[in-house]
Structure 1
Amino acid sequence: MMESEISREIHLFEDELQGPTPRSVPPFLKEGSFSRRRSLALGLFLLTGTALVFLSLVPWVRQLGLYIIPLGYIRWGGLACILLSGAAFSLRGILPGPFEYVIRGLPVSVRVLNVTKSPTAMVNGEPAFYSFQVEGETIHPETGEQYQTEISSEEFSATWKDHYSTRLKVGDLVTGVYLPSRFEKTLKLYGFLGLSEQASLIQKTPLLRKKECWRIGWVGACCLGLLGSLLWSLYALERFQPLDFRYQQAAFPCIAGGLLVAFLFVWATWREYKRRMSEMRERNAKAAAEGGALEVGSEGMWGRVGFYGWGMKGVLFLGATLLGATVTLGLCFSVNALLDSSEPTYLSTEVTGRLIERHGFLARFYHIEYLVPGTHETETFSTSPQVLSDFRADRCLLHVYEGRLGWPWVKYITPLERTKSIGI
């Protein structure tokens with residue numbers, strides 16, 4: 001495209017970009033989509049903060065905060081959310097955001113040479129965020145020469161990328177806008193600012209279409225089930241660990257469970273990849289025929305080859321195997337303890353310590369450490385902070401049960417001074 005061809009073609013800029021700067025923001029933009037999104041975000045932030053403050057007053061949440069460390073700080077997090085939402089609301093007039101392009105921006109005509117939907121961030125080899133990338137051509141306002149550049153839209157989540165489309169076509173002449181003396185760093189397409197529905201170049205379909213509701217519900221249920229299983233397994237590994245246990249005793253079920261979870265992970269992600277690629281090819285074929293935006297870079301982990309691609313597959317397969325093995329071991333401990341109907345055996349032993357074990361900023365566990373009877377090894381018994389605080393005896397009595405799977409485990413531990421009250 002020659003410079004003369006761009007300059008000769010008539011392109012009318014939007015009314016709000018007409019006239020000298022600084023301009024005033026017209027009322028229809030103040031009530032437009034950007035203002036509504038900003039107000040909604042501030043409202044949700046304020047609501048979240050209020051909910052966190054009230055949750056911090058609930059007794060069982062406070063009790064749970066003794067074990068799950070972040071829950072102990074939700075009150076401060078809620079107050080921070082409330083203060084930040086109030087500050088952001090107060091600074092709306094001082095920090096105009098994209099309205100600055102209306103107030104001080106200078107418009108130019110931009111010819112669309114190419115447009116794609118491309119990933120902008122990757123997590124574990126999979127696209128996490130996308131944006132529309134436009135290769136455009138315009139006249140540099142300072143040099144008067146032909147200037148080509150790439151202009152990006154705002155990012156949107158990869159989860160909802162199929163709901164975003166653009167009405168831009170190759171060859172379209174659209175409005176660009178930039179801030180004075182910073183043309184190359186601030187040039188944007190006016191329709192990418194999202195100030196109003198009328199000017200927007202990005203279209204969104206409803207996020208929850210009927211044919212997708214079942215898939216979203218199924219994926220959500222699986223994720224919640226997996227998270228619940230993992231949390232319970234971590235609790236079971238602490239609370240129901242058998243006495244003098246050797247992990248070789250559960251090697252077979254752990255290996256079987258780990259491989260089962262890993263193969264289910266491979267099957268599910270491969271099936272999702274094939275579905276996604278099939279839909280992308282259909283959309284790209286339609287876009288190519290119409291001169292619209294092509295989706296690129298969506299291959300993700302399964303589309304990658306070479307050392308990096310196979311390395312990522314191996315790491316994720318190993319991670320899924322370890323996750324499955326952990327959940328299986330927790331399940332074995334739970335079955336051994338919760339389905340146990342044996343009579344207890346009482347063993348007297350020495351208390352060697354009282355421990356508070358902290359795992360980073362995630363969890364806190366409370367243990368009574370004791371000497372395993374007949375050995376020089378020590379084990380720990382998970383308990384509550386109240387019991388740990390009151391436990392002052394140097395010797396204790398272990399209530400040992402045989403276990404459903406034949407793995408003896410300690411159900412209770414009492415100070416030796418208290419055994420007379422139960423007739424021992």
Structure 2
Amino acid sequence: MTSRRRVLKAGIGAAALGAMPTALQWAHAQSGFDWKKFKGEKIEVFLVKSPRGDILTKYHKEFEDLTGITVGSEMIPEQQQRQKAVIEFNSGNPSFDIIAISYHVQKRQFAKNNWLADLRPMINDKSLAAPDLDFNDFAQGGLNYAVEKDGRVLSLPFNLDPWVVYYNKELFDAKGVKYPKTFAEMIDAAAKLNDPDAGIAGFGWPGTGDEDTTWRIWPLIWQQGGDIVSADGDSVGFDGPSGEAALGVVAQAAADGSVYIDSTAGSERMQQLFASGKMAMTIAGPYSLPEFVDNHVDYGVAPLPSFGGEHTTIAGPDVWAVFDNGDERVAAAEEFLAWFTAPKQQLRWLAESGSLPTRDDLESEPGYDDYIASLPELDRFVDNLDLAQVRPTVDTYPAISQAMGKAVASVLYGEADPSEALSQAVETSNAELQVPGG
């Protein structure tokens with residue numbers, strides 16, 4: 001049974017993913033808050049296309065009725081969202097006020113260019129900070145990515161996703177296949193469970209060549225002693241055996257036909273196949289739990305396989321940030337974030353989106369126990385936080401990701417062998433790292 005305290009401590013345990021910057025003194029917001037101060041303002045929210053985005057947008061009207069602020073939103077695939085965000089930020093006149101970003105990927109770039117509004121004035125002004133906005137309640141794991149070393153607060157915690165392998169117990173049991181602990185065993189199990197006649201795939205991997213393709217390869221590289229960027233930052237850390245071994249796993253899975261190559265944005269088809277009992281294994285985060293529960297999948301959750309050592313995985317801490325489009329719009333955008341991050345909204349968000357808590361005060365919120373009980377195996381994600389690493393905060397990460405995504409996709413589709421694909425990814429990425437300011 002999942003422990004309510006164990007899950008609540010997930011954000012605290014996530015502190016291992018990054019050191020907490022300079023401590024701040026957070027002001028406690030007061031009651032009697034006027035939600036109508038910015039009535040008539042209109043704000044735009046820029047999201048990654050995903051079920052989480054759909055959940056968020058369906059509650060816009062609730063906020064609009066409370067505040068009189070009109071909320072618009074745009075959702076596009078992650079890679080395109082990153083590229084568009086940088087283009088619009090550079091223009092100085094972005095179409096959005098609030099953005100949900102993978103801050104571990106673009107943190108340094110955004111902070112260095114001073115593109116984001118500092119939230120400290122709002123946090124510490126009793127007339128601006130909503131009653132439930134108290135930074136003492138946010139878990140440290142989330143604050144690691146919200147606060148800069150110089151004390152600026154450029155974001156609020158959104159979610160933290162450690163990745164695991166979901167497996168279909170019914171399919172494994174029907175053929176008497178043991179759950180794999182190594183990648184070699186995973187490929188073997190996928191081949192045994194792959195059944196084209198029944199429309200069942202062993203497991204899946206996105207073939208879009210974007211970040212959804214790329215992030216799955218990094219844990220394999222980490223497990224082999226490699227890294228995304230070398231310690232000195234002058235070159236990649238996956239040239240040689242670590243990169244070859246990682247892409248070798250992809251090549252072997254593709255060669256025996258047991259991997260389903262997903263060409264849909266956000267790996268939507270893979271999600272649908274596993275949810276319908278047509279895929280034996282899938283690699284994903286806690287966000288998949290609600291869909292699998294709703295579809296009555298008899299699933300299990302296990303750490304990512306290994307090469308015989310640590311089961312290192314990847315986690316993606318995401319945050320909300322605000323662009324400075326003028327005082328009134330910034331204040332209206334901050335009001336939206338204060339509303340969304342409040343305990344009531346957060347608990348509803350967690351239950352519907354399959355997220356781990358980013359606030360420590362949720363345990364006392366009515367419905368918290370129901371949230372814990374509604375998502376079986378939620379505690380396995382907490383366990384996985386101790387095994388998780390994150391992507392580097394370097395300006396060139398998007399280019400490195402694109403190069404590696406292209407390499408993985410070319411191996412999946414049989415267009416290149418691991419050595420050829422890796423060589424091209426290394427060459428392209430190293431060239432980007434040599435660009436001044438990279």
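Ranked by distance in nm of label points 7 Å out along Cα→Cβ at positions 121 and 393, structures 1, 2 are led by 1, which has the greatest value. Could you figure out which one of 1, 2 the value 1.00 for FRET efficiency 1/(1 + (r/R0)^6) of positions 241 and 345 (r between Cβ atoms, R0 = 35 Å, to 0.05) was computed from? Here the read-out was taken from 1.
When relative contact order in percent (Cα under 8 Å, 6 or more apart) is calculated for each of 1, 2, the greatest value falls to 2. In terms of FRET efficiency 1/(1 + (r/R0)^6) of positions 321 and 409 (r between Cβ atoms, R0 = 30 Å, to 0.05), the structure with the greatest value among 1, 2 is 1.
Computing helix-only ellipticity at 222 nm (-39500 (n - 2.57) for each DSSP H run of 4 or more, over all residues; to 500) gives -14000 for which of 1, 2? Only structure 1 yields this read-out. Identify the structure, out of 1, 2, from whose coordinates Cα Rg over 2.2 N^0.38 Å was calculated to give 0.98. Matching structure: 2.
Coordinate-derived values only; no laboratory data. Note that the structure is predicted; figures quoted are calculated from it, not measured. Cβ atoms are built from the backbone, for glycine too; each structure is taken alone.
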